[in-house]
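No lab work stands behind these numbers, since they all come straight from the coordinates. Note that the coordinates shown come from a computational prediction; the quantities given were computed from them, not determined experimentally. Cβ atoms are built from the backbone, for glycine too; each structure is taken alone.
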Structure 1
Amino acid sequence: MKRDTLIWKIVNRLHDERALELDNYMNYIEQANDIYKIIERELKDFTLIQGEVME
């Protein structure tokens with residue numbers, strides 16, 4: 001998987017879980033924590049090797 005494909009997948013997941021909408025959070029810290037957790041979940045099965053994403 002290309003790096004850009006993985007980034008697109010993460011951004012789509014953030015949109016799906018409404019993590020990018022500030023109205024869903026009391027403050028930026030809560031929002032940042034949710035975004036971090038979502039990205040961690042998406043990346044747990046991947047390894048980056050020379051710019052390529054390996055599953």
Structure 2
Amino acid sequence: MAVESGPTVLGTRMPDATLRDVDGNAYTLSEIAAGNPTLIVFSANHCPYVRW
């Protein structure tokens with residue numbers, strides 16, 4: 001399945017979602033952000049271009 005995406009307009013709000021940390025704990029975006037600017041990083045340690 002091909003997926004297309006385009007740029008996101010600055011200031012666009014992400015819908016509230018449940019995200020899991022590396023230990024499997026679930027957090028909602030609204031509780032993480034709590035009204036503050038928030039950066040979420042999606043990475044894949046198996047990819048040589050995004051290793052930490």
(request) Could you figure out which one of 1, 2 the value 2.3 for distance in nm of label points 7 Å out along Cα→Cβ at positions 12 and 28 was computed from? (result) 2
(request) Identify the structure, out of 1, 2, from whose coordinates log10 I(q)/I(0) by the Debye sum over Cα atoms at q = 0.12, 0.14 Å⁻¹ was calculated to give -0.31, -0.41. (result) 1
(message) One of 1, 2 was used to compute relative contact order in percent (Cα under 8 Å, 6 or more apart), and the result was 17. Which label is that?
(response) 2
(request) For the read-out distance in nm of label points 7 Å out along Cα→Cβ at positions 4 and 44, a value of 2.2 was computed from one structure; give its label from 1, 2. (result) 2
(request) Using the calculated result -18000 for helix-only ellipticity at 222 nm (-39500 (n - 2.57) for each DSSP H run of 4 or more, over all residues; to 500), pick out the matching structure from 1, 2. (result) 1
